[in-house]
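Chemist: Have a look at these structures, which come just after this line.
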Structure P
Amino acid sequence: MKNFLTKLPSLFLTVLMSFILSGCSSTGVQLSESSPWEVIQFDDQSNALDIDFINEENGFLVGSNRLIMETKDGGQTWDRKSLDISSEENFRLLDIDFKGQEGWLIGQPSLVMHTIDAGKNWTRLSLGNKLPGQPFLITTVDHNIAELATTAGAIYKTADGGESWDAKVVDASGSGGVRDLRRTANGNYVSVSSLGNFFSTLDSDSDTWIAHQRASSKRVQSIGFNPSGNLWMLSRGAEIRFNEDNNNLENWTKPIIPILNGYNYLDMGWDPEGNIWAGGGNGTLIVSRDKGKTWNSDPVASKLPTNFIKIIFPKNDTFALSKGFILGERGYILKWNG
């Protein structure tokens with residue numbers, strides 16, 4: 001009897017964990033036999049934060065510590081570039097976006113730059129002192145037209161190459177400040193609040209953020225759109241969820257937990273073949289080839305001492321592009337050779 005009583009706490013814990021996990025879909029993860037990813041390591045230990053391409057061969061990468069690099073061979077090799085900004089200013093270059101020869105890049109604190117000659121020359125633009133939040137996302141819409149989103153959930157639009165900016169969102173408080181923010185090609189936005197306790201959506205024809213409850217008690221890590229325009233959600237506890245109906249953003253799939261290794265997933269992306277990739281801490285990179293039902297771990301990524309923070313498969317409506325990159329910390333990126 002005494003031995004039985006001493007085992008009760010562990011027995012209770014086992015039953016409790018079984019009950020909790022019964023509401024999840026835990027698929028288990030096998031190591032893939034091969035990988036479509038090639039490792040590129042820069043001597044510079046700065047973190048790469050974004051990549052975009054002008055054409056099939058020419059593209060730019062930006063990151064922390066004023067990092068800006070250019071490729072002219074499709075991303076196989078990269079050369080360090082410099083911007084015409086004071087050496088005393090140490091910017092974190094967050095986002096870069098091109099449409100043809102015209103492009104925009106943003107950084108923190110409060111940096112916006114514009115090019116009309118494929119990045120040969122950049123013009124720094126003034127944002128004034130009243131911008132709510134810091135620049136977070138920039139989109140090249142058309143010639144001289146761009147949209148700028150900030151960490152406060154404010155969105156501004158310029159139609160004159162950045163000479164003036166008009167507020168597109170009347171009240172940005174509905175976004176709750178942002179830890180993650182994405183935009184579709186047709187101008188819809190989704191954001192995660194700074195604390196991860198809810199997410200918000202903004203339709204292209206609206207000037208008001210709509211707040212939505214998160215799918216569970218777990219705080220949201222990041223959120224985005226799949227190729228069909230439906231939402232996916234990554235939550236703490238390494239949980240993956242999908243929404244299959246944009247008209248019902250309270251209806252999410254059960255949490256998928258492919259692997260529990262103590263690290264959260266930080267981003268997700270769909271490659272040109274339709275496979276789903278999710279990346280996170282400590283070399284975690286998994287792929288599903290059956291719409292999230294089963295998952296495999298990537299053998300190349302798992303050996304790298306880095307956190308994968310962004311998955312990018314660039315889209316461009318002016319030329320055919322089948323490229324992919326996963327941005328890691330400490331000078332590591334992966335190039336897709338699918």
Structure Q
Amino acid sequence: MAIENGSDRLYLGIDVGGTKVQASMVRESGEILTRQRRKTPRNEEPERELQAIEAAIDDAIAAANKKLKDVHAIGIAIPGVVDPRKGHVVVTPNMNLGGIPIGNHLRQRFEVPVAVGNDCNLGALGESWLGAGRNAKSMFAILVGTGIGGGFVRKGKLWRGARDAASEIGHTVIQIGGPLCGCGNRGCLEALASRTAIERDIRQAIDDGRPSVVSELTKGDLTVIRSRVLRKSLKAGDAVVTEVMRRAAEVLGYACLTVRHLIDPEVIVLGGGVIEACGDFVLPVVRQIVDADRLPGAREGGGVVVSALGDDAVVLGAVALARAAAQGNRAGFLAGQGRQ
């Protein structure tokens with residue numbers, strides 16, 4: 001589907017993450033006008049999390065100096081399993097939005113069309129539309145943040161699977177009997193290499209008496225160790241963070257190898273907050289593992305690159321979904337909403 005560069009239609013893209021809600025006002029072409037963020041309430045009732053989402057939307061509209069009537073549609077990305085047809089959240093492993101009909105809620109609250117999708121699926125869609133995968137016929141994205149998710153786009157269509165649960169690479173079991181994951185299983189990729197897992201391992205090392213600059217950077221509050229703290233710690237040569245991050249990077253490298261052998265995409269895109277902050281450290285480790293693969297393909301390809309859109313990937317994918325839904329388009333680029 002061709003992008004209407006001359007259109008003045010405005011969309012809101014919402015990325016609901018484990019630590020922040022980002023709301024962006026976006027033109028039909030993908031040009032981002034404003035970015036507004038609110039903290040995601042942790043371990044709070046669903047009402048508090050919905051309030052944070054609504055506040056971020058209000059902030060984005062106000063920052064763009066627009067009114068609600070100027071918004072053509074809203075696309076919202078949720079970190080978990082959703083039913084896009086119903087706009088219903090099935091489960092969110094790291095949040096309390098499971099069972100919430102968020103599409104209907106926001107539609108009634110803001111009186112505009114609302115499209116709902118999985119955050120990492122939409123991150124992949126954003127990268128396929130305007131980012132690192134825009135020239136690739138097939139692309140798998142792995143987004144590393146509070147959790148880990150994935151998305152597979154082939155020939156412009158998002159592959160969602162028979163149960164709307166495809167590409168959940170973060171919940172593939174990497175270590176049998178490993179650490180407990182937010183989904184309830186053990187040994188998932190997310191439980192080994194997400195920021196939540198990295199935080200856990202750093203806290204354990206500090207509790208065991210190992211010195212780390214993280215204690216100073218967080219002023220002793222290790223409840224949340226943000227990606228920027230990880231970046232600063234790596235730059236300072238902190239032994240604990242370097243060790244934990246290298247182990248996480250190695251796990252991510254083998255996850256990329258698994259994707260390569262399973263679906264053989266033209267390109268694998270790594271993104272998310274951890275990669276945006278620490279990609280210079282993580283990517284060489286990942287590439288070393290992938291490049292050492294003993295099982296080659298018939299042709300070149302299957303390389304790993306870093307997201308070109310950063311934090312904007314998910315909101316742009318959400319806008320792409322909202323555009324297709326608002327225009328009633330189910331056949332062109334970004335359609336891909338039928339069952340595969």
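Chemist: Upon calculation of P(r) over Cα pairs in 5 Å bins from 0, in percent, for residues 63-182 alone from the atomic coordinates, which of the structures P, Q produces 2, 11, 19, 19, 19, 15, 10, 4, 1, 1, 0?
Modeler: Q
Chemist: Given a value of 0.96 for Cα Rg over 2.2 N^0.38 Å, point me to the structure among P, Q it was derived from.
Modeler: Only structure Q yields this read-out.
Chemist: Work out which structure the value -12000 belongs to, where helix-only ellipticity at 222 nm (-39500 (n - 2.57) for each DSSP H run of 4 or more, over all residues; to 500) was derived from one of P, Q. Could you put the intermediate results ahead of the total?
Modeler: Numbers: P: -2000; Q: -12000.
Attributed to the structure labelled Q.
Chemist: For relative contact order in percent (Cα under 8 Å, 6 or more apart), which of the structures P, Q scores highest?
Modeler: That would be structure Q.
Chemist: Same structure, new question: Of the structures P, Q, report the one carrying the highest value of FRET efficiency 1/(1 + (r/R0)^6) of positions 31 and 103 (r between Cβ atoms, R0 = 41 Å, to 0.05).
Modeler: Q
Laboratory data are not the source of any read-out in this text; all were calculated from the coordinates shown. None of the values given here were measured: they were computed from a predicted structure. Cβ atoms are built from the backbone, for glycine too; each structure is taken alone.
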